[in-house]
1. Taking distance in nm of label points 7 Å out along Cα→Cβ at positions 22 and 46 as the quantity of interest, name the structure among 1, 2 where it is greatest.
2. From which structure (1, 2) was mean projected area of the Cα convex hull in nm² calculated, if the value obtained is 7.6?
3. Name the one structure among 1, 2 that helix-only ellipticity at 222 nm (-39500 (n - 2.57) for each DSSP H run of 4 or more, over all residues; to 500) of -13000 was derived from.
4. Between structures 1, 2, where is distance in nm of label points 7 Å out along Cα→Cβ at positions 6 and 30 highest?
5. One of 1, 2 was used to compute distance in nm of label points 7 Å out along Cα→Cβ at positions 14 and 78, and the answer was 3.4. Which one was it?
6. For structures 1, 2, which has the highest computed value of relative contact order in percent (Cα under 8 Å, 6 or more apart)?
Structure 1
């Protein structure tokens, strides 16, 4: 399972995931969470998901959109139903004051999830 915000900054992480997928011959479930804070239409999510998946040259994947109060809740709820082997996601790598005020979705998931989580710092994933 790959959790993404469908933002351009996730492209480097998705490109790494594509290479990982090629080595392991796995099928990907790409999951985006529609929250009240970032609510968009289903058409918007589908168009952005396909655009990002095409840009990352992903193959053998399914796109899933789920709605929840927070990104963490949406990812955990989807994982509880799908039972993925691994959750992959990017992280902003915030530090200091920004981390204090904005928090970390990846860190919250690591603390709450019973699934293994592989995170990529978006600024390093392309290297």
Structure 2
């Protein structure tokens, strides 16, 4: 098992080639506390690139419901991020999904497998 951390930018896909040269797939990509900070177009592009470069692999990721990205709930999220989590004013969530199977519509070959709901 190989754990890849500390990538300068997840959206700079150059990190994929060295991994593919040193490891055989399939791969398990675990992305925690990542996608919600990215914009929808960046998330979609990244997921499609992962699917293309790592066929047959799985992606486990933390999902944020997009209802929290709309007023007045977005204000509550931003307040918590600043006051309770002590994050800067520019830290905000940009991406969420409404329905678990939403990503399946992005391209053929993406299959939703399971959902696990966690709460604090």
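1. Working: 1: 3.0; 2: 2.1.
Comparing 1, 2 by distance in nm of label points 7 Å out along Cα→Cβ at positions 22 and 46, the maximum is at 1.
2. Values: 1: 7.6; 2: 8.5.
Only one of 1, 2 returns 7.6 for mean projected area of the Cα convex hull in nm², namely 1.
3. Working: 1: -13000; 2: -8000.
Structure 1 accounts for this read-out.
4. Details: 1: 1.0; 2: 1.9.
For this comparison of distance in nm of label points 7 Å out along Cα→Cβ at positions 6 and 30, the top structure is 2.
5. Numbers: 1: 1.2; 2: 3.4.
Structure 2 accounts for this read-out.
6. Details: 1: 33; 2: 26.
Largest one: structure 1.
Read the figures in this text as sums done on the coordinates, not as results from a lab. Just so we're clear, the structure is a prediction, and the values are computed from it rather than from any experiment. Cβ atoms are built from the backbone, for glycine too; each structure is taken alone.
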